[in-house]
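The data blocks that follow each hold one structure.
Laboratory data are not the source of any read-out in this text; all were calculated from the coordinates shown. Worth saying up front: this structure is predicted, and the values here are computed from it rather than measured. Cβ atoms are built from the backbone, for glycine too; each structure is taken alone.
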Structure P
Amino acid sequence: MTTIKDVAREAGVTPATVSYVLNNTGRVSEATRQRVMAAARRLNYRPSIIAQNLRAGESRIIGYAWHRGIPGDWTPVMQEFLYSISESAEREGYHILTFIADSDDPVASYLTLADTGRVDAFVLAYTVQDDPRVRRLLDLGIPFVSFGRANDQWDFPFVDVDGENGMAQITNHLLACGHQRIALVTWPKSSLTGEYRQQGYLRSLEQAGIEINPQWITTAKNIAHDGYLAAQRLMELPAPIRPTAIACVSDMIAIGVMQFLNEAGYVVGRDIAVTGFDDIPMADHLNPPLTSVRQPLDLVGEQMIALLLSILRGERLDRYQILIKPTLMIRASSDSSRTS
């Protein structure tokens with residue numbers, strides 16, 4: 001299938017220029033426009049119907065996919081995120097269309113909706129390294145904004161919470177509480193979000209001069225059961241290297257960690273510290289309440305929709321990659337002085 005990049009190469013211009021011509025946005029000279037259109041005809045390039053709808057303003061629908069096979073896709077965090085983008089979109093006269101993406105070919109569902117003109121653009125989440133959705137949407141010039149990054153080489157619009165900063169805040173808090181043997185339960189390596197959070201953990205320990213034991217780092221899917229098993233593995237380590245604190249990359253994992261520790265006879269917050277990430281509504285009601293990192297998802301949603309609508313309107317973007325700082329919420333699971 002011929003892509004915008006093919007047309008750009010044939011016409012001797014940038015992919016962005018091709019997109020401006022096809023969507024009738026941006027300042028492009030008549031000579032350049034004619035050259036781009038001639039190249040498109042030679043290559044038999046058929047613009048997506050979405051481009052026509054953008055000019056006509058017919059759809060006013062933004063697509064968002066639930067992905068089969070992603071553990072935790074229905075967590076309170078993503079429910080709050082979906083509510084945030086829906087509320088922000090509706091304030092601007094747009095609506096969110098949710099759909100199911102096939103785990104075997106996640107790109108196909110996006111292209112079907114775009115080619116049939118049912119949506120104007122997409123909001124992406126759960127991005128991974130070299131994400132095929134990002135690559136394909138970029139190639140085809142289909143507007144989107146991502147909650148999360150894909151890799152440093154691709155230039156595309158995103159809004160993300162600074163997970164590295166958030167996990168550094170957690171690790172520094174645990175260090176300040178006197179912990180030296182701090183374990184991390186992170187996601188599998190395919191998760192870029194997990195990698196950023198792990199970098200914050202590693203950076204803080206290195207800055208504190210603590211030699212990191214590889215056995216302190218273990219992985220889990222974003223479900224409580226996997227957190228339970230991860231805690232079991234960590235607490236089976238020999239006493240001299242057994243962690244006194246366990247930092248988790250999500251609250252769902254931390255809930256499983258706390259369940260194992262409680263069943264094993266440990267008093268969380270006194271015998272061992274546990275922290276999460278996301279600050280789901282349940283975090284403050286656990287026993288003990290869970291120290292976590294709050295993601296400002298209302299702000300994330302507002303920024304994503306504002307950015308996406310600017311793209312749809314063809315406005316000049318001075319800033320289209322936005323990183324938001326999260327907030328550490330300290331509770332009794334890591335600080336026994338806060339136990340009531």
Structure Q
Amino acid sequence: MASHPHTQPSDPNSHLPASPLHDLMYGHLHASALRAVVLHGMPDLLADGPRTAEDLAAHAGLRAAPLRRVLRLLATRGLFREDEDGAFTLTEGGTVLRTDVPGSQRDAVLLFTDDMFRRSAEGIPEVLRTGQPGFDAAYGVPFFQHLAATSAASRLFDTAMTSLTSGVNEHLVRSYGFPDSGKVIDVAGGRGGLLREVLTRHPGLTGVLFDRPGTVADHLLDTEALAGRWDVEGGDLFTAVPEGGDLYLLKNILHDWPDEDCLRILSTLRKAMAPGTRLLVIDAVLPGGSAPHPAIALDIVMLLVLKGRERTAAEFEELLTRTGFRLHRVVPTPSLSSIVEAEAV
């Protein structure tokens with residue numbers, strides 16, 4: 001028998017895919033596991049310290065063995081930690097899954113792992129062919145029409161949006177040097193959370209909240225500290241917006257719309273603004289190239305559920321230039337959003 005040269009044993013894991021590919025292939029398992037432990041209240045049960053899977057399962061009416069395996073999977077993502085005694089704790093990154101912490105992301109997790117988004121994502125192959133939102137194909141109606149007709153989905157969306165924006169307005173106002181006096185007009189400003197923060201921190205300013213009549217009717221501005229300094233106006237931002245402002249705000253609006261509608265919105269604003277008036281477009285600003293950024297995933301959400309998109313600074317500048325504005329600067333903030341400052345020319 002012929003002899004064989006001595007060789008070192010091969011790495012038994014050498015056949016495994018590279019980590020990024022591995023994460024992508026099994027990403028749906030991580031999302032489903034995360035949804036399950038949040039639904040069953042595991043983060044809140046771990047608020048006071050380490051607990052074993054047996055203890056957690058007993059409190060939640062679950063089976064310990066599968067719970068341990070699911071928590072172990074999430075521990076590989078840095079949300080939980082298992083000690084040598086088999087007890088699990090929340091990591092610093094996992095703390096936001098609790099319901100009782102500022103900036104809790106529990107409701108956001110439940111929204112983005114909901115069937116609305118899962119089914120929309122399954123339609124990506126068709127989205128690539130048609131360019132139409134995957135949500136429309138999955139549910140037969142546009143996203144916001146579905147929310148209007150489905151109370152449970154609407155409640156989930158509203159609570160998740162509240163949690164996602166909790167604390168963001170404070171970050172935004174602290175990050176930008178607002179003037180000492182003048183009138184601020186918050187266009188499509190919802191119930192006025194951002195405008196309230198601006199007026200509260202800058203007592204020399206007055207403000208107008210502009211949105212759909214039914215939205216501004218439920219505003220948040222009627223506080224003693226803001227007495228006499230605000231007004232509300234209902235209307236359609238595609239038709240006309242209030243004139244006479246010294247500073248205009250447009251928060252989380254442009255990313256809902258394709259370029260042609262953004263041009264209509266910005267043109268409507270420009271008609272109401274005197275030359276030299278400032279506009280703050282508040283949205284996520286994508287980095288150039290493939291640099292990691294949370295808004296890149298959000299851009300795919302917009303692709304799947306609406307016809308909108310997240311944009312780079314250059315893409316914002318093009319929209320602004322075409323509608324009579326000049327981009328001044330992009331101001332980063334501690335939140336996902338940046339402040340794109342422009343001037344009417």
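Once FRET efficiency 1/(1 + (r/R0)^6) of positions 22 and 158 (r between Cβ atoms, R0 = 30 Å, to 0.05) is evaluated on every structure in P, Q, the highest one turns out to be P. Calculated for structures P, Q, volume of the Cα convex hull per residue in Å³, for residues 94-181 alone is largest in Q.
With mean count of other Cβ atoms within 10 Å over residues 174-181 computed per structure, which member of P, Q shows the largest figure?
P
Using the calculated result 9, 35, 39, 16, 1 for P(r) over Cα pairs in 10 Å bins from 0, in percent, for residues 150-325 alone, pick out the matching structure from P, Q. Checking each candidate, the match is Q.
Largest in relative contact order in percent (Cα under 8 Å, 6 or more apart) among the labelled structures P, Q is structure P.
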